[in-house]
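What follows draws every value from the coordinates through simple rules; no lab data is involved. In this text, all values refer to a predicted model and were calculated from it rather than measured experimentally. Cβ atoms are built from the backbone, for glycine too; each structure is taken alone.
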Structure I
Amino acid sequence: MGKINLTINDELEREFREMAYKVKGMKKGFLTDATEEAIKVWLKSVKSKETSR
C-alpha cells in the first residue's frame, strides 16, 4: 500500500469527512475507502478528457 501525505483546505476536508461518514459509515477505513474512490473517479475523468482530444 502506498501512502500520500497532503494538505487540503479546511472546509474541503470537513465536507469530505462528513460525506464519507454518511456514505461509508463510521467503520474502520472509511476515509481510505472514500479517498480511493475519489481518486479513481478523478483518474477516470482525466483519462476521458485525454482521449477526447
Structure II
Amino acid sequence: MSCNEVEVVTIIYYCDPALELKHQVCSVIKSESGRVIIPEELKKDKTIVAVCNGV
C-alpha cells in the first residue's frame, strides 16, 4: 500500500466551546499501516469523536 493513497472519510466532531455535533467530509492521506492522517488544520479547535470511512 502506498503512503500517498487518498481516502474519503467523514469526521464527526464538536467545536470546543459548544457541544453541538458536526461533521465534515474530506479526503485525507492514508499511511502505510492503513490509518488515515488527519491534518492539523482539520483538528484545530475541534474534539474529534469519530472518523468514518466514506460519506
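For distance in nm of label points 7 Å out along Cα→Cβ at positions 26 and 42, which of the structures I, II scores highest?
Working: I: 2.7; II: 0.5.
Top value of distance in nm of label points 7 Å out along Cα→Cβ at positions 26 and 42 goes to structure I.
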* Structure fact -> Re log10 I(q)/I(0) by the Debye sum over Cα atoms at q = 0.19, 0.20, 0.28 Å⁻¹: value -0.77, -0.83, -1.13 computed from one entry in I, II; matching entry is structure I
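Kindly point out which one of I, II the value -1000 was derived from, the read-out being helix-only ellipticity at 222 nm (-39500 (n - 2.57) for each DSSP H run of 4 or more, over all residues; to 500). Intermediate values should be presented prior to the final figure.
Numbers: I: -23500; II: -1000.
Comparing all candidates, it corresponds to II.
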